[in-house]
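Several structures are given next for inspection.
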Structure 1
Amino acid sequence: MPASHHAPPANLGGALEVGPDDWQRPAFYQLLTALVVPRPIGWISTISSGGARNLAPYSYFNLMGSDPPYVAFGSTGIKDSLRNLREVPEFVANIVTMHVLERMNFTSTDFPRDEDEFGWAGLRPLPAAKVRPFRVAEAKAHLECEVAQIVTDRNTNIVLGRIVHAHVDPTVWKNGRVDPQLLDPVCRLSGSGYAALGALVNVQRPQWQNVQGTRGQDAMPRAERRQAAPPTA
């Protein structure tokens, strides 16, 4: 199917149909990052074979499985994180919360490789439990990972990391689990946009034993909405 528009239109009179090569860069990238929202941020800390620390945020980041547990993050181009991972194939995914938003954003600066983002952003490096890269002490949770594979396709590099250890601060724990309101995660939007949690929605997962014999949607669990409260700690 040919593209419906040769460039991003100011307004749409009909549906948009477009492929990755139909628009000049960075238009298609901007479209995707506006559609796939909100995204969590992996604040990835790595270390070089010479011991130089690096810390950089990646919003192409998410869990990829549970048995065994994996995370993945994507790097467009060869950045310092990727160079370090080819030397020391371990990293920490520091979970980004609203109280460190500005400092996380500052670490996205294109610092030279021998500059320490921890120091520039006023962050304290904390030894990890099972991997060589340092944790961000100010982060409220960390996932320590070993690199299982790096997939490269043209200018896209996807790092698959097996999670070997997790750390969670007690201030975000409530009733036997992480409370999203206490965690207060940063939600990545497009451009320079970020968001905090708004209204929270709970929807119970349906079971076939409760669905069979019904007319389908009659057994559909209904959403329960509640407004997110500011964190207490």
Structure 2
Amino acid sequence: MLSLPEQIAEAIGNAIITGDLEPGQRIQEQGIAGKFEVSRGPVREALRILERDGMVQILPRRGAQVTYLSIDEVNDIFAIRASLVRLAVRLIAEKPDAGLIAELKQRAEMMGELARSGSDPNQYVKESYYFNLAMAAGCGNKRLMDMIYSLAHQTLRYSRLGLSAQDRRVYSAKYHGKLVKALQKRASQVAQETVEHLIHESRDAAVKLLIEQRQEKPKPGRPRSR
């Protein structure tokens, strides 16, 4: 069960991931405290959790603000994630659990339905998030699970960006289905390559959009001569 600061951090983190709190936006401690009917102490602890996770930056005399998305960070995070999740998949394939495989299959099918329907992208990203948490929880290595969980919010923030287009979600759902089939067959190498491919595709899509966003920012124009 999550502690109170962890619950508050989860709520703020979700608001950042869905875009309700935008990069650079300041987080009002008093407003958060009022919403949860708590003192500022648990809110400040929640913000420290989010700072540790790279979601917010706490500035002297200015409080906390949402961090900006970074190409360097997405490359770093996804490189770490690829190694960790690949190991988790290998452990699952070596000792498959019928209950876990059934859950992953159900989630992959739901992701396929959401992708094809073109419904709310946030719902697809949420299902993808829970798919990955289920894999981490079922890998049989608690330390590995904790490490994957610690990257979950940061990863999800970039995954949301990379999965913003419907064709990307359809592609992602297809490969999640392929991953489940590989795990069912205990095809460890195929499962590892599939999940690594998924992670690299998500990273590349996020980087591409970040580059495009930078290029679209208006540049200061020269004053017109009269």
- Structure from which -24500 was derived, helix-only ellipticity at 222 nm (-39500 (n - 2.57) for each DSSP H run of 4 or more, over all residues; to 500), options 1, 2: 2
- At a computed 62, 52, 33 (Cα extents along the principal axes in Å), which of 1, 2: 1
- Message: If you rank structures 1, 2 by relative contact order in percent (Cα under 8 Å, 6 or more apart), which sits at the top with the largest value?
- Response: 2
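The value 2.1 for distance in nm of label points 7 Å out along Cα→Cβ at positions 73 and 137 was derived from one model only; which of 1, 2 is it? Could you put the intermediate results ahead of the total?
Numbers: 1: 2.1; 2: 2.7.
Derived from 1, not from the others.
Quick check for you: by distance in nm of label points 7 Å out along Cα→Cβ at positions 41 and 97, which of 1, 2 is greatest?
Numbers: 1: 1.5; 2: 3.7.
Comparing 1, 2 by distance in nm of label points 7 Å out along Cα→Cβ at positions 41 and 97, the maximum is at 2.
I have 147 for volume of the Cα convex hull per residue in Å³, for residues 153-200 alone, calculated from one of the structures 1, 2. Which structure is it? All intermediate terms of the calculation are to be shown ahead of the outcome.
Numbers: 1: 147; 2: 69.
The correct label is 1.
No value in this document is a laboratory result; all are computed from the given coordinates. All values reported here derive from a predicted model rather than from experimental measurement. Cβ atoms are built from the backbone, for glycine too; each structure is taken alone.
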